[in-house]
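Structures incoming, each one as structure tokens.
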Structure 1
Amino acid sequence: MQGVLTGFTTIAVVIGVGAVLAHLRIVDLGAQHVLSRLAFFVASPALMVLTLSRADVHQVLSANLVASVAGVLVAAGTYVLLARLLWRRSLGDTTIGALSAAYVNAGNLGIPVASYVLGDAAFVAPTLLLQLLVLQPLALGFLDADARGGRARWSELLSRPFRNPLTVGSLVGVGLSLTGWTLPRAVAAPLGLLGDMAVPAMLVAYGIALRLGPGLGRAGSAAELATTSLLKLVAQPLVAWVVASAVLGVHGHALLAIVVTSALPTAQNIFVHATRYDRAPVLARDTILITTVGALPVIFLVAALLG
């Protein structure tokens with residue numbers, strides 16, 4: 001528990017530095033975009049290559065992946081049923097709502113939390129791969145089809161994951177681990193230096209966004225906002241815990257890692273997709289804000305119970 005508190009304190013302080021810098025007008029949202037892009041395109045892929053190449057991916061990807069999938073299916077599936085049968089939402093709106101309820105912030109917050117709270121960034125790899133290889137391409141395919149009146153470009157859908165630098169970095173790291181190959185020092189050393197930049201860059205950028213980002217607005221339906229937020233903060237980690245502990249027999253630190261990862265807030269890029277396709281942008285934005293604020297006490301509770 002002491003390690004968890006130390007990890008959260010470290011993360012909170014660095015996020016606070018970003019917020020203070022923004023409040024003092026030393027940086028603005030332009031700086032936040034630069035830091036986020038630098039972390040996304042360069043530092044995080046480098047971190048995932050090195051982290052996963054040194055990890056036991058057989059152990060990390062097995063129970064963790066199964067429990068994570070279960071949490072996603074229950075959270076997203078519940079919203080889809082309610083959206084289609086009760087609220088009569090369109091395909092595009094339903095897709096954004098489902099992502100809001102189940103797509104975790106595995107990059108900007110997941111990697112720092114895994115590194116400093118759980119002790120190993122590899123714990124977030126199964127969720128990253130699930131989202132980048134499966135969930136995001138499927139969701140964008142549905143959004144494209146909705147925008148085109150039911151027609152989707154399957155070639156673009158299938159190639160999309162491999163144009164994402166985090167996906168490529170994660171897959172390279174997994175491949176190195178499975179084959180047992182070791183990167184030469186001339187390659188590993190600069191990758192390590194770049195990877196060390198990922199966590200502080202993401203956290204400072206996140207602090208800037210919290211200070212300068214939009215405030216809570218009114219979603220089209222308060223019931224939908226409550227549903228997506230509760231599914232994300234309560235249902236998804238609860239299902240992951242039940243499946244991991246009762247079905248798969250996971251316990252100890254591995255169980256804590258699975259539940260904490262599932263309890264992460266909704267990813268910020270869901271708002272980007274919602275805005276781009278003009279499908280439920282307010283619902284996405286408000287769910288992100290509520291789950292970001294609510295995730296901290298939820299994860300503290302999880303750590304207190306399982307840590």
Structure 2
Amino acid sequence: MNYKHLQYFWAAAKAGGVMRAGEQLNTTPQTLSAQIKLLEGRLGCALFRKAGRRLELTDEGRVALGFADQIFALGAELEAVLGKELRGPQALDFRVGIADSVPKAIAYRLLEPALGLPRPVRLICHEGGLRDLLAQISVQRLDMVIADEPMARHLNVKAFNHALGSTAMSFFATPALKARLPRGFPRCLDGAPLLLQGAASAMRQRLDVWLAQHRLHPQAVGEFDDAALMKAFGAEGRGAFMSPTVLEAETCAQYGVRVLGRSPELVEEFYAISVERRITHPCVAAITAAARGALFGS
């Protein structure tokens with residue numbers, strides 16, 4: 001097989017036609033069409049068919065495109081690997097899953113030490129539900145998962161929980177909203193507009209229990225799976241909101257809010273979930289050491 005012909009077919013399929021592919025490859029549509037015809041003759045089947053003024057892949061063409069994707073992906077990987085060996089030390093790919101209930105600012109602070117290693121690191125982050133991320137780590141598609149709750153023991157996943165640390169929670173409001181609320185925490189939350197985490201988050205469940213224990217009945221203005229979006233609404237004065245105490249200064253500076261009060265009873269915990277019982281991965285080791293020291297140690 002002439003792989004140049006395969007490349008022309010691949011480019012035309014990706015571009016959606018020979019005209020656009022010709023512009024990308026700096027060649028004429030006639031040349032492309034002729035080369036693709038030679039490939040079809042070699043394979044003994046048509047790869048494109050006309051659909052009005054455009055071309056669409058046949059069933060055989062879709063099969064051929066799948067193989068072409070793999071062939072050219074391997075070619076690109078070969079160039080990248082050999083190029084890195086010529087240029088110097090190869091970057092360490094560090095694949096991390098971040099549970100969508102973990103605040104982005106906490107995730108950044110946790111991951112930052114991995115980028116300070118002497119060896120170059122390429123950070124690959126995936127965000128999603130904890131169960132989905134655990135399914136990926138079980139087949140070694142991830143090196144580590146950061147979560148705000150430990151992996152349940154009954155799950156059939158060969159991975160281990162490594163406690164990173166914990167933080168109390170603080171409540172925030174804009175200066176204007178804070179001035180309208182009665183003094184004294186936590187009574188100031190009774191009847192106050194409150195922005196809440198999504199019902200599925202571990203911290204939301206703890207908050208509901210805490211509110212009931214203190215006989216507080218705030219006005220639930222909205223629920224958010226994304227903590228950053230919740231804080232954006234809070235910055236506009238739509239309601240008070242809760243965030244980790246360890247991020248108090250950052251939260252006040254970024255969103256222009258003030259602290260209403262702190263609750264040592266509400267504690268958010270963070271875990272690194274890894275396939276290693278004893279941590280040896282350099283990135284995971286750097287993250288756990290920094291978290292237990294500078295971030296949560298105090």
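Every number here is computed from the coordinates shown, using simple stated rules; none is lab data. Note that the coordinates shown come from a computational prediction; the quantities given were computed from them, not determined experimentally.
Of the structures labelled 1, 2, which one yields -0.81, -0.87, -0.92 when log10 I(q)/I(0) by the Debye sum over Cα atoms at q = 0.11, 0.12, 0.13 Å⁻¹ is computed from its coordinates? Mind showing how you got there, number by number?
Values: 1: -0.65, -0.78, -0.93; 2: -0.81, -0.87, -0.92.
Clearly, the read-out refers to 2.
Quick check: 1.15 is what I get for Cα Rg over 2.2 N^0.38 Å, for residues 53-236 alone, calculated from one of 1, 2. Which structure matches? The correct label is 1. Using the calculated result 20 for relative contact order in percent (Cα under 8 Å, 6 or more apart), pick out the matching structure from 1, 2. The value was obtained from structure 2. Each of structures 1, 2 was scored by Cα Rg over 2.2 N^0.38 Å, for residues 117-164 alone; the highest score is held by 1. For which of the structures 1, 2 does the calculation of helix-only ellipticity at 222 nm (-39500 (n - 2.57) for each DSSP H run of 4 or more, over all residues; to 500) return -21500? The read-out was computed on structure 1.
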